[in-house]
Structure P
Amino acid sequence: MQTIEPKSRVTLHYRITLEDGTVADDTWVDDAPLTFAIGDGTMLPKLEESLIGLSEGSKEILQLSPEQAFGYPDSENVHQLELADFDMAPEPGQIIGFATPNGEEIPGMVIAVEEDKVTVNFNHPFAGHPLKFEIQVLEVTS
């Protein structure tokens, strides 16, 4: 049975739960496990660190603080944009993909729509939340 090491390729199921019990993401639901390489940036660094040494069949519950997960919301990530720049009618709570100057797409949540301005929050939706990760390691390869 292989053990997870730096650079290992890992296939696992996971469930992310917020502090209020809300399940935020769950690969068991559609039986589509995640496969990634340790260190490729797919998973949070602290989570990857916690996986090192686990082997196939391992089941763990890992708690991550906001600092270990997505940090805290930053007020500088909330921006007012011109309503005229939108090609649709944005609504509060809506998540929209925005193109950055270097061509990446990042999600932003519409917080408010006022006359000619739209306030958008670009913080990660899990920012400020402690997260519980339930994981089951299915396969480990070198």
Structure Q
Amino acid sequence: MIEKMVEIVPYVPAYKEQVVGVWEKSVLATHHFLASDDFHKIRELVRELDFAQHNVYCLLDRDRCVGFIGITDKKVEMLFLAPEYFGKGLGRQLMDFAISELGADKVDVNEQNEGALRFYEKLGFVVYERMAKDDQGHDYPILRMRL
């Protein structure tokens, strides 16, 4: 049971392992389209990422990181929740924070991640561009969305 009080706090390096764990569990639960090799390569990139160099905020439930969001130039670059927290309004809470506090108005989403696409559409985002490949040049189409 989630306590009513979760909090959004700036990322600090002490959360690194939890953040990587949230990313991995979330991607395994939602990115079924990823080839195994690609998942492992991306996981290594995430493990090497210095989150402190990015505008990242963690969602804490009783001092445990259960989700995070990263923003660059008003664009949501990453939004991940631990799967056991899906459907509880916490992704919306992170997005509301990003929009109202950080001025976020854009997001990219994998075209095959239909759940995420529906989520962003419910928040008022619309597709304005489709890229045939992801940022690493793989054949995972990206939809660019804006409010």
Structure R
Amino acid sequence: MIIDELSHLKDYLPLHPALQCVADFLASHEGQVLPEGRTELDYPGAYVNVQILPPKAPEKAVWESHQKMIDVQVPLSGDEIMCCQPVSQLGTADYDAAKDITFYAERPEGFVKVRKGMFALFFPQDAHAPGVTLTALCKAVFKLPLQTK
């Protein structure tokens, strides 16, 4: 898991070739209000989902992880509170292959603030509990296939 400022995203480009399309998308849409919904990116299987999150209290947060996709989560309109920890530190849970998601029963703790102008990058071994916000929040969730082409 990586949490950093968007200005440093270029430093992580060697980790996965699809990170370049994340950087390109964000640069080409800088200062714009993005419409909600899914947009395919210029990398096979990669896309971004722009969503408006309603306010959510920390006690409503739920751990999740993905096996086939890398998440790059970017709060666009304000700050978001997230938890992250290794999947290996959570109990076993059922994996939904059709949706590429596992939800865990444990309660998240140890939240960090991901401010506007930052990003959080989660690999399959990284459980995360996103979406905690005091007010409605616009965010972009980039989904990048783990397998590179």
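Tabulated data
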item: Structures P, Q, R, by distance in nm of label points 7 Å out along Cα→Cβ at positions 48 and 72: label with the highest value; result: P
item: Parent structure of the calculated result 14.9, 42, given that Rg and Dmax of the Cα atoms in Å, for residues 24-95 alone is the read-out and P, Q, R the choices; result: R
item: Ranking P, Q, R by distance in nm of label points 7 Å out along Cα→Cβ at positions 56 and 128, the structure that comes out highest; result: P
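Values in this text are rule-based calculations from the coordinates and carry no lab data. Since the model is a prediction, treat every value here as computed from it, not as a measurement. Cβ atoms are built from the backbone, for glycine too; each structure is taken alone.
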